[in-house]
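Read the figures in this text as sums done on the coordinates, not as results from a lab. As the structure is a computational prediction, the values presented were derived from the model and not from experiment. Cβ atoms are built from the backbone, for glycine too; each structure is taken alone.
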Structure P
Amino acid sequence: MPERDLALLTRAARDAGQIAMRFWKRDPQVWDKGGDHGPVTEADLAVNDMLASVLLAERPDYGWLSEETPDSVARLACENVFIIDPIDGTRAFIAGEETFAHSLAVARAGRVTAAVVFLPALDRIYTASETAPPLRDGQPMSASRRDRIEGADILTTKANLLPEKWPGGVPEIHRSFRASLAYRLCLAGEGRHDGMLTLRPAWEWDIAAGSLIAERAGAVVTDRHGAALRFNTAAAQSDGVLALPPVPHADVVRRLAG
């Protein structure tokens with residue numbers, strides 16, 4: 001079943017990319033969702049509508065969790081659930097940048113079993129399942145094997161490195177950034193950066209697909225406390241995300257705990 005789900009997600013992600021590219025750099029209509037939820041565009045909604053129609057038609061017994069669909073507790077009773085971010089990195093999409101992504105995953109009993117992250121503007125696709133290896137554009141990928149956090153190249157925001165967030169001391173790292181959390185996780189899995197971290201609560205739709213891809217590539221992927229990520233939860237959030245090689249991961253967890 002993971003292989004069949006992965007094939008379905010891959011086809012759907014590429015179809016999503018065709019829709020998104022019709023709006024990209026063409027002044028799409030934008031709304032502010034209010035609060036801390038950021039903007040949404042007509043492209044987000046068009047992609048979401050297509051994905052819901054296609055994926056649920058193929059798997060009518062699966063639950064549905066998407067950033068752009070009002071949540072329903074009905075998904076909690078489903079053994080399998082789609083976890084979707086129609087466009088991750090909407091601000092980058094609006095700005096005409098290339099690093100927005102479609103993030104598509106299936107979770108079963110709290111664990112992601114199939115995952116696709118597609119960046120249509122770059123024509124770059126990352127895939128993995130619980131039984132299939134992590135691939136970028138069909139080629140094997142592997143996470144960094146760095147054995148210390150000092151000097152590591154880590155994808156994160158400046159706010160995550162404030163001293164008050166690190167009782168055990170802020171690590172001396174080189175900081176990089178990409179707007180899409182899903183893409184950051186894939187870059188950690190690809191080894192183009194030594195890892196990624198976010199200390200803010202992370203929505204499941206932002207991290208579900210990328211977390212499996214990074215994990216299958218050899219990164220240790222947990223919440224900020226070092227606990228395993230669980231999906232299709234009532235809150236649909238995790239308490240931060242760490243995706244790092246084993247030794248740096250253990251050091252970061254220790255420093256965050258103080």
Structure Q
Amino acid sequence: MKFIDTHCHINIKPLLERPDEVVEAALIQGVEKMVVIGIDIETSAQAIELAEKFPQIYAAAGIHPNDCSRAPDHWENEILDMLSHPKVVAVGETGLDYYWDDSPPDLQKIFFRDHLDLALATGKPVIVHNREADADIVQQILEHGNNIGVFHCWPSPWDIAKPLLDKGYHISFTGTVTFKKNEAVQDVATRMPLERLMLETDSPFLTPVPHRGKRPNEPKYIPHIAAKIAELRGIAVEDLARKTTINAEVFFKI
């Protein structure tokens with residue numbers, strides 16, 4: 001089986017300290033491609049460096065909502081330059097995060113809109129982070145002209161997913177879908193169109209069952225996430241692997 005980890009952070013510690021080992025371990029488990037996601041200028045640049053070193057790695061460049069307050073002036077110009085790199089396949093991650101108070105919500109909304117503008121202008125998909133901001137994030141998506149993107153680490157119930165899927169967005173799932181009590185997320189993974197579904201680890205965070213609690217998480221654990229979603233949907237894991245890999249290849253043009 002072949003897999004793609006559509007969202008991982010090999011560009012931050014502790015994974016950044018041993019990228020060769022992380023990539024090799026992923027390849028052994030059939031994870032043949034990985035998209036490394038930037039959360040600020042430094043990590044976006046680091047994602048590009050990893051993409052230049054490893055043929056299996058692609059990069060995304062953006063400012064995480066928790067990092068908006070620390071972004072430099074004219075950050076958009078720096079991100080735009082990065083988006084011209086041939087191995088940078090997406091804008092992000094961006095979005096809204098009301099769980100932490102690192103950046104004011106109004107500032108996050110401005111940055112989110114600016115990332116959506118960049119995605120629309122460059123034709124690259126946007127990678128969206130949502131934590132406890134359902135209403136505002138749906139409003140901004142529905143009001144904006146961009147309709148090519150993925151909500152990573154899906155956290156919310158079906159009534160939030162439905163309008164975003166109708167808009168054209170994809171949804172990707174992390175190890176949280178394997179957590180026993182995460183029924184709302186499992187419901188979305190079961191009901192949503194398979195052609196819009198993708199897999200990710202969000203490593204080094206959110207290690208899936210049966211390794212939950214073990215840190216750091218790594219791309220090599222993608223098969224556990226695939227197995228759980230296949231079980232929920234009542235299909236063979238081979239079929240889920242094949243379809244989600246195609247979805248990611250088309251979505252990121254990799």
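State the single structure among P, Q that was used to calculate distance in nm of label points 7 Å out along Cα→Cβ at positions 187 and 219, giving 1.0. Traced to structure P.
Source structure of the calculated read-out (FRET efficiency 1/(1 + (r/R0)^6) of positions 11 and 227 (r between Cβ atoms, R0 = 25 Å, to 0.05), 0.40) within P, Q: Q.
Highest-scoring entry among P, Q, by mean count of other Cβ atoms within 10 Å over residues 51-58, is Q. Here the criterion is mean count of other Cβ atoms within 10 Å over residues 27-34, and among P, Q the highest value is seen for Q. Assign the value -13000, calculated as helix-only ellipticity at 222 nm (-39500 (n - 2.57) for each DSSP H run of 4 or more, over all residues; to 500), to the correct structure from P, Q. It must be structure Q, since only it matches.
Largest in distance in nm of label points 7 Å out along Cα→Cβ at positions 83 and 203 among the labelled structures P, Q is structure Q.
When Cα Rg over 2.2 N^0.38 Å, for residues 35-90 alone is calculated for each of structures P, Q, structure P gives the greatest result.
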